[in-house]
Structure 1
Amino acid sequence: MKLLSAIFACMALSMGSAHATTDCEPGQKTTQACIDSIKFKNSDFYDASGVFLKEKAKDAILALLNYHGYPVFDGIREKIFVMDYNSGNFLNVGLSGLMYENNQTNLYMLLDIFLLPNQMLAEHWHVDGETTAAKREGWLVRWGKSYIAGIGENNMADHPEVTIPKIHWDGKVSAQHIEVAEPGDFLNLKQVLSPHWQMAGNEGAIITEVANFADGKAVKRSDPKMN
């Protein structure tokens, strides 16, 4: 028992040190410094020549994780991926995440998606790969809020807070049925091969995605500039 207590104490200390340089205690959102810690400008993510600064983007993602109290473990920074779809506008259109497993042999995948406040995950769809079927997937919102859009009746007018960035396909999407997902809500892709996209709410979103297998070569995006 004493050994277990010592182990838990060490874990607590290590977690505390992981957050020592941030503006939020894990999961505590009450101070202005904490609230401001997830406010960004697009210029934060690019140098004077317009080059995407991935480490700056990771800084923002880690601030988001800390804001929501997501478990931050040793080495997480190196495992996080960030992308701006070559849009030059990561603040508004981008994708970050942590791929825990993508198993082509046994056909399962586990991914955590990280979206900054009001950031859009670009509209896309999945086709059959060379050796695997098109992606089947679903999403569990863990923290924050996500507007998850897919095929169905157009209800965009019911969500005036959702504005498609001009940088994304000249402000267009083809999937126009939005469902609002909050922590604990699980939504499935409505139909295989169908277009879909997401947009985070004002506090960003952390979403667990489950699927069969993610073949990066079998992804098609509605905006041809992003393919």
Structure 2
Amino acid sequence: MNILHIDCSPRPESQSRQLSAAVVRKLLDVLPDAHVHRRDLGYEPIPHAGAAYAAALSTPASLAAAGRSADALLLAEQLIREVERSDVIVIGTPMNNFTIPSVLKAWIDQILRVGRTMKSTPAGKVGMLRDRPVFVGIASGGVFTGDRANQPDFLTPYLSAVLGCIGLNSVHYLPMQATAFIDESRAAELRGSLIAAIEPAVSSLVHRPVCMNEGR
């Protein structure tokens, strides 16, 4: 069993990092032999898609002839293979200005690729990857769910849409809210309740078949 663990915050003790780490610990309690692969976008941000990458997607044949297309797609291919090799994905992210941080957007832009992770059809995008559980720990200074919501949420619908279009539909959100107004004791209590809420989904992984050579 392979766990892909992604963090997005640049702060070492951020609430989103602590939450994603708690999810991984919970997974390892159930799957002690699992291997964890780290992709730390907060400490080691990947570059945003540049001109060479855009050109490789729009005119692959001409660039391939010049030997540049493969180079432009090297990072994207590495990131896609990390997803393909995973059986579970854990993402820890802050909510920045109502949505995902730019480092997570850069990762998304590299893994969404027509003909590789999704295909275009008259009915819309169809995912080419095998579904697997994705646990997303979100830290927000404000409140974005329920009757007390005081800000919009463009993070969860967007992330569900982009992951869904490549085939990842089993997304579980762990929203840690109002972090600007709570102390560490309350934060630990909230983490515990969020981890307890995913117990059924985590326990079901014991009988889930592992990844078998997905992709190329």
Which of the displayed structures (1, 2) returns the greatest value of distance in nm of label points 7 Å out along Cα→Cβ at positions 130 and 146 on calculation?
2
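For which of the structures 1, 2 does the calculation of distance in nm of label points 7 Å out along Cα→Cβ at positions 58 and 74 return 1.7? Spell out each step's value before the answer.
Numbers: 1: 1.7; 2: 2.4.
Checking each candidate, the match is 1.
Matching task: -11500 is the computed value of helix-only ellipticity at 222 nm (-39500 (n - 2.57) for each DSSP H run of 4 or more, over all residues; to 500). Pick the structure from 1, 2. Let's see the in-between values first.
Working: 1: -5500; 2: -11500.
Answer for the origin of the read-out: 2.
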Check the numbers for percent of Cα pairs over 18 Å apart, for residues 98-177 alone across 1, 2 and tell me which is largest.
1
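The numbers here are math on the coordinates, done by the rules we state, and not lab data. Treat the numbers as computed from the prediction; the structure is a model and nothing was measured. Cβ atoms are built from the backbone, for glycine too; each structure is taken alone.
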